[in-house]
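Quick note: the coordinates plus some simple rules give every number you see, no bench work behind them. This structure is a prediction, so every number in the text was calculated from the model and none was measured.
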Structure P
Amino acid sequence: MPSLDQQRALLAHEHVTAVKGWPEGKRKKYGGMVHRLPALVRSAGLSQALHFVSSRKAVEQTLVLDHLADQLRHIDASIKGGKELLDAVRRAKLPRYLALTRETLACVDWYRRLVQGELGIEAGEQDDDRD
């Protein structure tokens, strides 16, 4: 059976590979949000960071929430998509909130690596996120 880190990597690879077929501008919006997320989580906290992602108008950017929801479902089975992830984070008591934060950062690290390796998008190369 694959380790938890291998499971994270496999699912992230599946998600990023699906994005690979998108037009360049959309890939950059997705990649930009992936690159931005770790700093957002560390500076603003998980709840504010995820709500920032959900506030974006571009579907390519908000898709990151659904991808994280797929990853975090093993911590909380009620997480079916981005909306449920936001609800779970808002309702979480401190120990669960910290576990969700740690797991999000571990998952996003894989997305960041794969966005760089598979999509060729480096940090700072993304389009403006105000769309």
Structure Q
Amino acid sequence: MHEQQSTYEGGCHCGKVRFRVVVDKHEADDCNCSICSKKGFLHLIVPPESFTLLSGAEDLTTYTFNTGVAKHTFCRHCGIHPFYRPRSHPDCFDVNVRCLDGDALSRFRLVPFDGANWEQNIHLLRNRES
């Protein structure tokens, strides 16, 4: 079954960071790794052409850890992590579905991902793409 493409907007809590994302597949990964479980991040990985930063580039700051590949961006004012560049797909954007406006989350199927054991399971995430 082919899903209809949808466009959403979203942002951080204070509204300084705003973005638009085009979604082809309403499926988000719910990762149990140390940072995702603490942030409550629900992962929607999209190619760069499906993501547009509308405002707030100057309000973002970046946190890195471990391998330093993932660029965890967040609003320096309110601390919310609306999107980042993931280690699994460093050329893509990973949007936090919880940061999409309105009831967008209700349109997504959540898929558990065992990121606590990332090295053993990353192939499952990469093999599931479109």
Structure R
Amino acid sequence: MARKPKMLFVNIAVKDLDKSVEFFTALGFEFNPQFTNEKATSMILNENTFVMLLVEDFFQTFTKKAIAESATTTETILAISADTREEVDEIVEKALAAGGKVSNDKIDEGFMYGWSFQDVDDHLWEVVYMDPSAITG
């Protein structure tokens, strides 16, 4: 019996939900209105992967730990794939135009190309293209 692929829900704390939604909408992402209210929204990456943007007070209800100050500490680096090298640049350029900041310089390993940005809450995002012919399965 084939196993159904697992779903992944990544939760990140945001200061201003509307500002975050506006930022990620500018990058071309969509949101599930069924899981959206004044405290949170569900950003759709694909049919099995979602980023839950949670207002900090609401995020705090899910943990007993302090929320990392993403402007000065790294809690995680979120990496998403792109279909082409050009799409990597396009997504990061949209992020910068929407108020994000460059995180690191572009990397070009030949078979792998990437660039990274910080969103409006200083979360780190990498956008990566990997040449399919370099991936062996």
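Which one of P, Q, R has percent of Cα pairs over 17 Å apart, for residues 61-100 alone, as calculated from the coordinates, equal to 27? Don't skip to the answer; put the middle values down first.
Values: P: 20; Q: 27; R: 54.
Derived from Q, not from the others.
Have a look at P, Q, R and say which one yields 39 for relative contact order in percent (Cα under 8 Å, 6 or more apart), as calculated. The partial results should precede the final answer.
Values: P: 39; Q: 29; R: 22.
Value 39 for relative contact order in percent (Cα under 8 Å, 6 or more apart) corresponds to P out of P, Q, R.
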- [ ] Could you figure out which one of P, Q, R the value -24500 for helix-only ellipticity at 222 nm (-39500 (n - 2.57) for each DSSP H run of 4 or more, over all residues; to 500) was computed from?
- [x] P
